[in-house]
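The structures considered in this document are given below.
What follows draws every value from the coordinates through simple rules; no lab data is involved. None of the values given here were measured: they were computed from a predicted structure. Cβ atoms are built from the backbone, for glycine too; each structure is taken alone.
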Structure 1
Amino acid sequence: MTVESGRRRSTGIIGLYLAPAVILYAALFAYPALNALRICLYKWTGFNRANAEFVGFANFTAAFNDRWVQVAVRNNFVIASLGGVLMFSMSLLFAVALTSGWLRAKNFYRTVVFFPYMISGAGVGLFWVFVLNPRFGALNGILRGLGLDSLARPWLGEPKLALGSIIYVVVWWGIGFYMLFLVAGIESIPIDLFDAARVDGASESQILFRITLPLLRDFLAVAIVLWIIEALKTFAVVLLMTGGGPANQTQVLTTYMSKMAFNVPAGSGSVFRFGYGTAIAVILFVLVFLASLLYFRLSRREAVEF
């Protein structure tokens, strides 16, 4: 058997193994994604294709002028920005503590902080609904039990409190992942740099701001882009905690997309605006795609050499 025939045989075997994955990817992602680009150009309920009315880019025009789309984008931005500040300040604090020499039982604390991330978004949302429920929730129950009735609030019933609660829950849920990400970054820095700085009399704060953070630049850049993508894709937590309420004030793009496509209130029932919901989904896809391009660009950037 020649070298050329051996290569062809190897290529055929590789293709045979890859075929099931490629077929599933094409059927479950590529085709629906391409089909969405067609559906978003129609006014359609999603049931009978004969009733689909071609409207061109009217769905996108309506989306850009829709007040609640603007509210959803604003909420996504607030979650990404304010949640990002909380996420990375706390993640960095935990990461520095877990890589320091003075903290004991590091594996225990690492597991405790990372544990919420192993729970599904639906589980997290349901758990915090029972904690924050104004009537039978654990938080208000504890406050009333301590005689602090004045601090009890309808945490999910007021727009600002509800959005703040969502941000807190999303940060609580994801902080473990970003903590481990930054721990990996800190542990990749040669320990000789820290030892040399301490010998020269540098304080821990000077080491943090002049050695650790500059050398974590690439890790932080990638982590921030990943967080932006996750903030844009936030769905289960918002859907289960508030459903986008009260009065649509906590809608994000994913929940508003779902509401428009499958559950638009109309009289005593609801109607389906599948084409419009798909247009919002395409807008979300473009935003996530642009963030993903930035992620790949940063991840391919030349690494800092020590």
Structure 2
Amino acid sequence: MFRACALRQRKALFLTGVHNSMATILEKKLLRAPDVFYFKIAAPLISKKAQPGQFVIVRLHDRGERIPLSLADIDPATGTISLIVMAVGKTTSEMAALKPGEALLDLCGPLGNPTEIERVGKVVLVGGGFGAAPLFPIARGFKAVGNEVVTIMGARSKDLLIYEAEMAQVSDRVVIATDDGSKGFKGIVTAALKNELDEGKADLIIAIGPAVMMRAVAETSRPLEIKTVVSLNPIMVDGTGMCGGCRVSVGNETKFACTDGPEFDGHLVDWDTLLSRQRKYVPEQKHSFDTWKRKHNGVLCE
């Protein structure tokens, strides 16, 4: 019997579902020590429909919470999707402890609207931290239709970079920026972006990463009037537009990141409200994580 979820988009109603026996972990590897993991999941139904820029909702067990995870890769030929998980809280740490052969209880998707991929000219992709991973299928899509793709990847130090080799495969050029100068350009990712734009104007910018970084990218491109798309990650519960937990203000209108997004015009996002809402449940999240760690003797992942 399939576990299903309904997603009402603006134009149509899609019904997709996957039974827990199908959402098996086929591959798991440590992508960045000690807490960033790569998962390849069996998801034949989702992989047939999913497109770059979309996400899935995962629930690990019947007492677990629902968490959204961006798609780091989609392979309909093998019936799989790839997810990147950073063990920063209770549920992500629980998932990081799972092993190949184990299964997720619920895997729902694809959710959200896909990236609008078309031939526009020069596309600059900006990834902060492990935000580079969901940029991979997006970069591949833009490259496939004939765009020049420049990827700028930023992190505090070289040890925190991920997906360098993957992004090099689908980009004309990859620019690395590290805060400490341990690799590539020394400075924050928006400084590297400014250098890139000084050398030649881009036709489109897409940024994925922490909200503060995406805000800085939007402010960097605003004076140049370059279309800048950001993928928002507000608090999300059901992912289908029913709860309103992921509401954001875009152009003075209330939007739901799950059904109207997750991608929006970065120049129209009310960043102050978004950042405030992201911090709303930090004490409760910390309490939940601390309680879980005590029960598991501080073992976060394997």
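To which of 1, 2 does the computed value -7500 (helix-only ellipticity at 222 nm (-39500 (n - 2.57) for each DSSP H run of 4 or more, over all residues; to 500)) belong? Don't skip to the end; give the middle numbers.
Details: 1: -21500; 2: -7500.
Among 1, 2, the structure yielding -7500 for helix-only ellipticity at 222 nm (-39500 (n - 2.57) for each DSSP H run of 4 or more, over all residues; to 500) is 2.
Have a look at 1, 2 and say which one yields -0.43, -1.27, -1.45 for log10 I(q)/I(0) by the Debye sum over Cα atoms at q = 0.09, 0.15, 0.16 Å⁻¹, as calculated. The read-out was computed on structure 2.
Once mean count of other Cβ atoms within 10 Å over residues 73-80 is evaluated on every structure in 1, 2, the highest one turns out to be 1. For the set 1, 2, ranking by relative contact order in percent (Cα under 8 Å, 6 or more apart) places 1 highest.
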